[in-house]
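What follows are several structures.
Read the figures in this text as sums done on the coordinates, not as results from a lab. Computed from a predicted model, the values in this text were never measured in an experiment. Cβ atoms are built from the backbone, for glycine too; each structure is taken alone.
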Structure I
Amino acid sequence: MHPFDAPHPPKLALLLGYAGLVPFVSGALGIWITPEGWRVVVLAALLDYAAVILAFMGAIHWGLAMRAENAGEPAQVQLGLSVIPPLLGWLAISGGMPTSFALPLCLLAFGGLYAADLRAVKLGLAPRWYPSLRRPLTVVVCLSLLVAWASVLLR
């Protein structure tokens with residue numbers, strides 16, 4: 001069986017994906033447990049990391065689309081969509097946007113990325129196992145951003 005058609009993600013992809021959740025979870029929880037003066041630093045670090053991962057994920061979709069030699073217009077659309085996550089991440093951290101807006105913007109961007117992941121699999125651009133990797137990662141990322149957003153709204 002070709003690895004592209006495997007039903008489960010490679011173990012290394014799982015390991016690296018779950019390791020990438022550590023800054024999200026620790027940042028979201030850290031906002032609640034660190035002393036007041038450090039919370040702004042933890043929140044900024046969480047948003048910075050979210051923006052980096054949005055850029056990383058956009059690059060994955062760029063690569064998937066570039067690799068599809070005969071996919072035509074669907075791959076071109078995927079290529080165009082691949083630049084949106086990094087732009088949203090950059091917008092969230094670059095212009096002094098209030099965190100009460102930056103966090104939900106990142107949350108929406110990660111939700112949109114998951115939709116793009118599913119689209120890429122449907123088009124044959126991404127491996128069949130990709131959603132089983134991305135689903136739990138996206139859920140934890142979104143929950144982490146929601147926990148962080150709650151800290152901003154409730155304080």
Structure II
Amino acid sequence: MDWLGLDTANCPVQRTLELVGEKWSLLIVREAINGVRRFDDFHDHLGMSEAVLADRLRKLVAAGILMTRPYRSPGGRTRNEYRLSEKGWDLWPVIVSLMQWGDKYTADPEGPFLDVRHADCDAPVRVVVECSHDHAALAHNEVVVRPGASARPRRR
């Protein structure tokens with residue numbers, strides 16, 4: 001495959017990064033994965049400005065990554081809480097992969113921040129690229145990449 005010969009305007013990595021490719025969006029997804037639902041809790045835990053948080057939440061809802069559900073605290077007004085959609089939950093392996101990469105290359109000397117384990121057997125969880133046929137884990141040099149149906153030649 002001649003990567004430099006392909007037009008990358010239709011690349012799914014590029015399209016994905018347009019939705020979640022900045023720090024705050026992925027951190028909001030991380031928070032939602034870990035059970036954070038309310039604006040004030042996102043704000044308090046992340047330490048970001050209310051304006052940036054509101055903008056990122058709006059964009060994640062518009063992209064279908066988060067869904068809103070109304071709630072009302074006793075004596076308070078009706079507000080929205082934020083929950084991951086199926087599309088949002090599909091980012092879970094991405095978050096775990098980033099965490100594992102960070103544990104390997106940017107680790108705290110005391111050890112990992114979170115210890116992610118299989119609920120049934122207590123074995124550590126890892127994110128891998130695998131063959132869909134035999135489920136074997138694959139290294140980058142064991143994979144062949146070819147242009148797909150939506151790949152277009154680059155115009156020079």
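Just a few scattered comments:
- Largest in FRET efficiency 1/(1 + (r/R0)^6) of positions 5 and 53 (r between Cβ atoms, R0 = 30 Å, to 0.05) among the labelled structures I, II is structure I.
- For 2.0 (distance in nm of label points 7 Å out along Cα→Cβ at positions 45 and 109, calculated) the corresponding structure among I, II: I
- If mean projected area of the Cα convex hull in nm², for residues 37-116 alone is computed and equals 7.1, the structure in I, II: II
- Distance in nm of label points 7 Å out along Cα→Cβ at positions 93 and 125 - structure with the largest value, from I, II: I
- For relative contact order in percent (Cα under 8 Å, 6 or more apart), the highest value in the series I, II is held by structure I.
- When helix-only ellipticity at 222 nm (-39500 (n - 2.57) for each DSSP H run of 4 or more, over all residues; to 500) is computed for each of I, II, the one that comes out at -11000 is II.
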